[in-house]
Structure I
């Protein structure tokens, strides 16, 4: 069992974000049913390959995104100007939801870190062209939510 040494400050949180993408994808495919959240989370928390993940952060993201999905989706909708959220692949949409939720609620995490994490997730779960799209959307949202931080 060799662990690849990645230059991640907290692999635990990165793993939690990966699990969150998978959990929110399952939630989305289940018709955004809040009653499904506990069992979807339980499933993600039992994954052996994610043993080192930050479990509290996983819960926080999944509850945060699923519980505030309308306001998060509104922000994404404004940033994709004219493009229907239905036209965005589920995986991409859920990566955006996680990052937008973090930009809005986790002010202690620098916006560049949040965008970088989203791009890492995109590399893992989506195709190359998606990265430019996700980067563009998150840049717009960050300018709205983190204007002061960006100006520094």
Structure II
């Protein structure tokens, strides 16, 4: 594994057949790993695992499926899945970099990032907005906990 999620990572998009396209602020990569493998590796790189991060989110948000996860806590690198994380077509999107979402030709949702880079994911705008809401709740709760701890 040669890639770990970082502050510049916008999305990890499945290309099928164990390949992913990584979108960063100013670069794009194709890597020979599934999005799930990249997410799990990145969690481990930052001292946990996907399963550990998932269980943490489940206990905070009281949700069971398609949970957003904190890849790295210091910088609040929060990513959310577009479908079941174990699905071959699951993509992972960075919460902090989303500028807007809109329907795309009844075939999915176009996500525009803060740097105006765009990707299209094959799920509805409603589902994307639900995932953004979940990830935002996780972000807010964690920020509030950090504030309380530092008070």
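Work out the source of 18 here, i.e. which of I, II gives that when relative contact order in percent (Cα under 8 Å, 6 or more apart) is computed.
II
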One of I, II was used to calculate helix-only ellipticity at 222 nm (-39500 (n - 2.57) for each DSSP H run of 4 or more, over all residues; to 500), yielding -11000; that structure is II
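Match the computed value 2.9 of distance in nm of label points 7 Å out along Cα→Cβ at positions 12 and 116 to one of the structures I, II, and report its label.
This figure was derived from II.
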Value 1.8 of distance in nm of label points 7 Å out along Cα→Cβ at positions 28 and 68 was derived from the coordinates of, among I, II, structure I
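No lab work stands behind these numbers, since they all come straight from the coordinates. What you see is a predicted model; the values in this text were computed from it and never measured. Cβ atoms are built from the backbone, for glycine too; each structure is taken alone.
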